[in-house]
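Below you'll find a set of structures to go through.
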Structure P
Amino acid sequence: MKTKQTYSVEFREQALAKALQRGNRSVGAVASELNMSVLTLRKWIRVSNAASRNPVPVDARRPEDWSLEERLLALHQSHGLTDEALHAWCRERGLFAHHLTQWRQDFCTAGSGSARRENALEVRELKHANAQLQRELNRKDKALAEAAALLILQKKYQALFGDEDQ
């Protein structure tokens, strides 16, 4: 059985500082350098982040996690920037210029009538396919219940009358 390793407060603070300023090295590499468990170091980092009680900045999230309001605000803030300034602005927020381009296209096409008609048609087709699948599932459920009932009746018959062939 493994004994639980205890670390001093100073060691913990130094390890956290080293892990938070690791650059492009992994947490595992820092943990092995400190001769400690990577899980312990990750837990310390998680507890440290929770203790700071700073909400995750917009910069640390993936572009897919941005809400529509945040996307619209980002488009507004980045509008009119030159290429170099735009790329610097994107780097600060963890984005790429193609994300902004895609978001702009999404906002522009969302209000068009043809896009709404296409979406309505697609929704209608999906509802129809879903209804067909539900009908097929119900049919198969009934068939399975019938087969189970027949098996039970067969077992009851054999239990009551046994093998009369012998």
Structure Q
Amino acid sequence: MEQQKTKQLALTGMFIALSAVGALIKVPSPTGTVAFDSAPGFAAALLLGPGLGALSAALGHLFTSLFAGFPMTFPIHIIVALEMAAFAAVYGYLGKKNLPLAVVAVSILNGVIAPATFIVFPQFGMAFFVSMLVPLLVASAANVIVSALIYKVISGTIKTDISNN
């Protein structure tokens, strides 16, 4: 039991570190905060469980925002990090049951629904949504697909008994 917790802690740290590295791989966007930071978080959600995946994905967004100078303000980036945590948790739950559906659902959640939530903010509005839609949808799909491929490779080659699902 203790060895399993140690393994989970080490792997969680590795996924968080990979999220920080992914935060440096940017996708061109108006905010400069679209990157490959969430692929490790999404992979962690499948391999380690929704909670640890949510932690990795949230921290990944905060790393990306930090490296870009929090262009939408720190409180707004906290909201985005919470969205990322929720999407990773959904992915972790749904992906265990139906991975293709999870890939599509979370790509839409992160690529369309997330920027749509900012339409109500006066400083963002519809212009923000329209400008972020394509880069975020493309990056979201890429991050989720990469995580699904990582999961398929890892789960097919090693025993993934480290999850607390």
Structure R
Amino acid sequence: MGVSTYEFELTSGIAPARFFKALVLDSDNVFPKVHPQSYKKIDIVSGDGGPGTVKKAHLGHGGIQVNRIDVLDTHNSEFSYSVIEGEVLGRVLDKITYRVKIVEGAHGGSVLKATATYFTKGDLEINKDQALQGKEKYSGLFKAVEAHLLENPHLYN
């Protein structure tokens, strides 16, 4: 199995706790609302929402993606999940694991620090361009959640 890891950061003017609540704790409701072209709905397949929970995302174009929550630390605004099924894995990947930590940024805002780890079948590797596509998709979702929070300052306080 090949393993490729890429890190990236995104910044926001939204406070870390508020962003974490929307981006992680209420993602099942928020993602389809703010990014319907990517997410139609998200269902819990098994679990209680904590580590080990399996969720199925019904994607905007009709596909599915199955994710497993690996870590959920609300106190430290840390979250990790693995994509374990779906077309994003294709014939090359066994899984993708994302680790996200939201920390205090400038002027009360936040910085999302993310690590994407791609686990490939055999000794294949993911190149930087492929990883950049994943970052761009994540960035689009991040910006959509940020816009939703800016438009609705009363949410997730």
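Just so you know, all these numbers are worked out from the coordinates, no wet-lab data involved. Computed from a predicted structure; not experimentally measured. Cβ atoms are built from the backbone, for glycine too; each structure is taken alone.
If you line up P, Q, R by relative contact order in percent (Cα under 8 Å, 6 or more apart), the top spot, with the largest value, goes to R.
Look at FRET efficiency 1/(1 + (r/R0)^6) of positions 47 and 119 (r between Cβ atoms, R0 = 41 Å, to 0.05) for each of P, Q, R: the largest one is in R. Could you tell me which structure in P, Q, R was used to calculate volume of the Cα convex hull per residue in Å³ as 318? Source structure: P.
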